[in-house]
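In structure tokens below, several structures.
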Structure P
Amino acid sequence: MQASLIDIQNFEPQHLDAAVELSRQAGWPHRRQDWALVLSLSKGFVALENGRVVGTAMATLLGDTCATVNMVIVDETMRGRGLGRQLMQAAIDAAGNRECRL
């Protein structure tokens, strides 16, 4: 058995449909246009396993002093592996020196 390789990459528009599926899996009400709006205002990240989106996180920069970390979700079959932590860290890093709020 080969271990899966997880890659954290920038969230691109082609990841939107997979993000909608993750939010449905978690019982979130977010539609594709909701995800697209947040992505247009944020720096987003996806966790990919063999090209499949298994997690997301966004950093929405609010001026020079504040940012929100949002849309953090991990596929239920992938939880417990530290992916949420990696995605959160990517969002926090994207916020730079801004104070981060969840």
Structure Q
Amino acid sequence: MADTDGADTPARLTAWVRGRVQGVGFRWWVRSRALELGLTGAATNLADGRVEVVAEGPRAQCDELLSLLRTGDTPGRVDGVVERWGKPRGSSPGFVER
């Protein structure tokens, strides 16, 4: 049976999360949620105080991670999330914190 809604289509999510997201366990939390969803990628602290989340896997699981980032039920405080979608590059075998 064909995937008509794209849920199983491989995707690459890049999300920039702003707020109080550094030094509060946020990247660890993102890594844990991503691994639970079967995603690969990284959560990286940026010099401007944001965290960049890059996740690859089925589109539905990437959408779920994005929803979790936006719930506000995270360590610290999320003030906003900007996302970009693309094709997966297969660059990471697991999910890491940087």
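Read-outs: derived from the displayed coordinates by stated rules, not from any lab. Just so we're clear, the structure is a prediction, and the values are computed from it rather than from any experiment. Cβ atoms are built from the backbone, for glycine too; each structure is taken alone.
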At a computed 26 (relative contact order in percent (Cα under 8 Å, 6 or more apart)), which of P, Q | P
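Kindly point out which one of P, Q the value 0.30 was derived from, the read-out being FRET efficiency 1/(1 + (r/R0)^6) of positions 6 and 62 (r between Cβ atoms, R0 = 25 Å, to 0.05).
Values: P: 0.30; Q: 1.00.
Going through each structure in turn, the value belongs to P.
From P, Q, which structure was distance in nm of label points 7 Å out along Cα→Cβ at positions 22 and 38 = 3.5 calculated on? Write out the running numbers ahead of the final one.
Working: P: 0.9; Q: 3.5.
That value comes from structure Q.
Supply the structure label, taken from P, Q, corresponding to Cα extents along the principal axes in Å, for residues 14-53 alone with the calculated value 29, 19, 11. Each step should come with its number before you reach the end.
On the way: P: 26, 23, 13; Q: 29, 19, 11.
The read-out comes from structure Q.
Taking helix-only ellipticity at 222 nm (-39500 (n - 2.57) for each DSSP H run of 4 or more, over all residues; to 500) from the coordinates of each of P, Q, which one would give -9500? Could the numbers behind the result be given before it?
Details: P: -9500; Q: -7000.
It was calculated from structure P.
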